[in-house]
Structure 1
Amino acid sequence: MQRIQPANFLFSARALRDFGDGFVAVLLPIYLLALGFTPLQVGVIATASLLGSALLTIAVGFLGAQHDHRQLLLAAASLMIATGVAFAVVHDYALLLVIAFAGTINPSAGSVSVFVPLEHAVLTREVTDAERTRMFARYSLVGALAAATGALAAATPDLLTAVGVDRLAGIKAMFILYALLGLLGGFLYTRIPQHRPAPDPGTAPALGPSRHIVFKLAALFSLDAFAGGFVVQSLLALWLFERFDLSLSEAGVFFFWAGVLSTFSFPVAAWLSRHIGLINTMVFTHIPSSIALMLAALAPTLPVVLILLLIRAALSQMDVPTRSSYVMAVVTEAERAAAASFTSVPRSLAAAASPALAGVLFAASFRAWPLLVCGALKIVYDLLLLTQFRHLKPPEER
């Protein structure tokens, strides 16, 4: 019997997790508003969740070089289970803040979580340099397609009202489903073989010869993430709800198709990177997506807004597999878990600040400004990345 590769278990676990993140990102603002909280408080919850994710990822960066990655993934899956149950039963705002901070709720429906650096390190061990970007494209494709399907599933509470289930009760049931997905993901992680750390791990730093490269990348990625935090999926949903009075079902359909477009951009990114390089692919697909977002902020009608946002969705995530592949390529094998963590942590920390700022802008009725700020800062990031790293090639491009 042919042995199932560890990558397949990780792909399946990511699909389950991102399916949950997909519907939670859409339902989170609706749920919090239904509990009586303000848009500013919604933004603060999003900030707390991203900040907590950053701190957890810091811990993983230090632990990843010294502990079995499978055990750390199982611990993260357990936290996901606890988070889903807690959100379903807790109504107090202060407690929800604590749960968002300490748990795995993801308002961005993307790869901003404690799971990601661990999965990156495991996956990179499974492939050659030539296959690495293609593997990360498949990994991202699976997650994005699952997240898109999850966004579509966000309409479930509205559908349940037709059979007499209260809408709030339906949303709570979706958080319980989120917890069950964490349980299934944990089972998949048990199928990953153990990977023992190197002898005497305490004698070697988590980052060694690639420290300067990682820190410079982390600084640039933090700018990108700070910009993206102004338009995390929960806040983009809130903007559409408040500006155009979109229904939950309509929002779910939109985010589904946005996710589908993002999904099929990943293999295109892998193909494009083989012809123009990883850095060029990251930059020259990202800039047009930021322009589309800024135009959407100023567009007068819903159809034009949705078209521009779909164009953005088709381009904005093409840097995800290429970015992951690039980081893994320019560091040594021993540094990979730490590099993935230390480039994710500043992203999470920076992204944690901007949702609260976006909430302030929403509360002050400057609803277009979060989208404009996001687009402008992302363009600055792309230009800096191009100037700083265009000459540092991964092995397959030398």
Structure 2
Amino acid sequence: MSEQCAMKQIPVIKHVRAFTLRGGGADYHDQADGHWIDDHIATPMSKYPAYRQSRRSFGINVLGTLVVEVEDSAGNVGFAVTTGGEPAAFIVEHHLARFVEGARVCDIERIWDQMYHGTLFYGRKGLVLNAISGVDLALWDLLGKVRQEPVYQLLGGAVRDELQFYATGARPDLAREMGFIGGKMPLHHGPAEGEDGLQKNLALLASMRERVGPDFWLMVDCWMSLDLNYAIRLAQAAQQYGLKWIEEALPPDDYWGYAALRQQLPPGMLCTTGEHEATRWGFRMLLEMGCCDIIQPDVGWCGGITELLKISALADAHQALVIPHGSSVYSYHFVATRHNSPFAEFLMMAPQADQVVPMFSPQLLHEPVPENGRMPVSRLDRPGFGVELNPACALHRPYLHTPGG
């Protein structure tokens, strides 16, 4: 790749900038009152009654959105949005920038390796990987703009002409009417709510199965909230409702629990997880220990496109599907290029999950959305990721650094 850079006089990266934004968008939990995504959803904090009704009550939205911009010597600007807010902005400006500025636009692999190993003493997962992911996605966006190609073409080209989607939200029955191939609903009651909570969970599943009919995919997202015994009980009791999968039932580090859960699921029910996992090493644990049938990395959290490619190759060797968590255009460009990613997730960000709206609204312009649960790959045919930052959004740059310093 370096020889190609020299031959084509690929520009050098001059500036990296990190901004924060509040209110929806990449930090999709940062919503106003009355949104389904904050309505008594089971979480690891549900064991405390004071933090049970609202996820915002324990601070799920405190970080806000991180916006990363990278500008090259020719004036091209690539950008990306993810979560991480001000702490991630500090990491980008005061640590990661040194690995980016002065590099050529196409040196993405080397930049990623230096960002990861340069932060190894305090990083590896979580907030640091969010920051690395934001920089990596901005670099792919910039490279696409320099080469005037969409990212999916940079990744080797599409393997299908159309993407198909399942919907995540409170109303799978409405998702069915909108043409999605399936609906994934949040689990509302965790183990601390006892037998009564379990029966309420099952009653909602029964009601939704009746509404969507026997053939529509129906899934449940447990958001790390269960213990192994409860997860097994829930899955076995829900067998009669034909769940396609049970998602992220346990804390992300409980690889042993996931392996045991997968072995005890009813026949035909899949075990999925990985939304809060990061890097090829984390996913290697999930895959080699037989923890799940589908991995669900978030491209804005797992290490960006550069690392997602490695994760996907590892999953392919283990005959596991890769269905990225949400992340809109950042995952659509990836899914279009992978045989082991046959469909994608669409997060229903309408407060009542009753209409299709852009996931990262109002932060992105030109963000494509499915129509009747599908999207032609040609909708992605714009340079980079094909979206622009909405100039109406009030960006805040909390930290400054001297380029090259």
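Derivation of every value follows stated rules applied to the coordinates shown; laboratory data play no part. None of these values were measured; they are calculated from a predicted model. Cβ atoms are built from the backbone, for glycine too; each structure is taken alone.
Comparing relative contact order in percent (Cα under 8 Å, 6 or more apart) across structures 1, 2, which is largest?
Top value of relative contact order in percent (Cα under 8 Å, 6 or more apart), among 1, 2, belongs to structure 1.
Determine which structure produced the value 0.8 for distance in nm of label points 7 Å out along Cα→Cβ at positions 253 and 285, calculated from the coordinates; the candidates are 1, 2.
Source structure: 2.
Comparing mean count of other Cβ atoms within 10 Å over residues 165-172 across structures 1, 2, which is largest?
Comparing 1, 2 by mean count of other Cβ atoms within 10 Å over residues 165-172, the maximum is at 2.
Starting from the value 31, 25, 19: which structure in 1, 2 was semi-axes √(5λ) of the Cα gyration tensor in Å calculated from?
Of the options listed, only 1 reproduces it.
For the read-out helix-only ellipticity at 222 nm (-39500 (n - 2.57) for each DSSP H run of 4 or more, over all residues; to 500), a value of -9500 was computed from one structure; give its label from 1, 2.
Answer for the origin of the read-out: 2.
For the read-out distance in nm of label points 7 Å out along Cα→Cβ at positions 221 and 301, a value of 1.0 was computed from one structure; give its label from 1, 2. Can you show the working numbers first?
Details: 1: 4.2; 2: 1.0.
Working through the options, I get structure 2.
To which of 1, 2 does the computed value 60, 35, 32 (Cα extents along the principal axes in Å, for residues 45-228 alone) belong?
The value was obtained from structure 1.
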